[in-house]
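**Q** Take a look at the structures below.
All of the numbers you see were taken from the coordinates with simple rules; none came from a lab. Just so you know, these numbers come straight off a predicted model, no measurement behind them. Cβ atoms are built from the backbone, for glycine too; each structure is taken alone.
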Structure I
Amino acid sequence: MANKIYAFLGPHMSGKSTMVSQLMSMGIHYIPTVTTRVFDDRYAYKRRIYQTVKSNDYEREKFIVNNTYQAHSYGLRKSDVLEAYQRHKISVTIMHDVAGIKQLTKFMNQDLVSIFLMIDDEVFVDRLLRTGCSNDEIRYYVETAEETGEFEHWRDVDFVVKNTSTARVALEQILSIMGLVTLIPQSDFDNLVK
């Protein structure tokens, strides 16, 4: 089996950071996303996923993927991607738009698998409310998602995982896509469910 990189794409609040965090806790290698965004306390958990750098430092980096999303730069360092591909059978990373997937596809070709985390409007707004967003912030995120077509990027990926239930349900689907779920003989299954 060739080394694979699984890139997660989805609208804001779709669970990209949550899924990557859970996969990392299982020992799966993560290719860090470098960004100029500084995460406030509401999104403190993202500080573990993203590497925040100053704009000047960001501009000096060599990126394979380099995009702007909501006025912040996001990128994948060429050295990080090469190291991941050479040293790890499976790596995961986060993308913020289809352009990032296309940039990485040119570099990785068939060894890149893209997964879109799909949520509906109700889940989107509910998750924003749970993080303490104001009505103005919610309006901004909804308008930005509509303008950028974030909810339509599922058309440009290899797999779609609906993440409107529990994180566990989505994670199980992702593990299956990654080939990390093994079928067991029927007799073993029968014993498990007795």
Structure II
Amino acid sequence: MSDTENELGNVHMLGLKLPTDPRWVNLTEKRLEDILTDHAYCEQKAALTCISLIQKYPEKETLVRELAPIVTEEWGHFRMVLAELDSRGLKLGGQRKDEYVNQLMKFQIGGGSPESRLVEKLLISALIEARSCERFRLLSLHLEEQELKDFYHKFMVSEAGHYRLFLDLAKMYGEEEHVKKRWKEYLEYEAEVLKNLDLRGDRIH
């Protein structure tokens, strides 16, 4: 199987409609401090998202039970990226605007029941995790430095599990056919978002 076929297979496994431009990995290697900084904040925001969902939906016992350990895991990932920066003599820079996530948020359906709003939040989280998994996989395969490849392989495995968890929770708390329909719509929308964003080596997304 060729590298291209391999990458496309991974994208389809995650449900994503558009593979990342392979030039992205080369761009990240030239801006290691920036990509690690952005990665650190992605992990921090993932932890905060889980905390926010628990605070908003404490009555959803399965959600609280499943997301509580993810908070710890994501914060641990934040610390891992900080340690990687430190080990290389690099600095955590300032947090930057995340245009990718901002564009996804615009696609949410507002109003409706608390459950329908929860489903929207869970689907967005699943999509972000899926794209993160795809990009961490690219880094784990194509970076020049073996240590960094191993570093990102661990994150790839973790994000794949989170993607499945968020999707499963959406199916638990939403009507199955509606969730399937919205997930398909989100995937198609995300592909268009990606097409219209500049390819940048200082961003995970």
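**Q** Tell me which of I, II gives -12000 when you compute helix-only ellipticity at 222 nm (-39500 (n - 2.57) for each DSSP H run of 4 or more, over all residues; to 500).
**A** I
**Q** Tell me which structure, out of I, II, gives 20.2 once mean count of other Cβ atoms within 10 Å over residues 28-35 is calculated.
**A** Details: I: 20.2; II: 17.5.
Source structure for this number: I.
**Q** Related question: To test your reading of the models, identify which of I, II gives 1.5 for distance in nm of label points 7 Å out along Cα→Cβ at positions 20 and 180 when calculated. It would help to have the intermediate numbers written out before the result.
**A** Details: I: 1.5; II: 3.0.
It traces back to I.
**Q** Given a computed value of 1.00 for FRET efficiency 1/(1 + (r/R0)^6) of positions 108 and 156 (r between Cβ atoms, R0 = 30 Å, to 0.05), which structure among I, II does it belong to?
**A** Values: I: 1.00; II: 0.65.
Of the structures listed, the value fits I.
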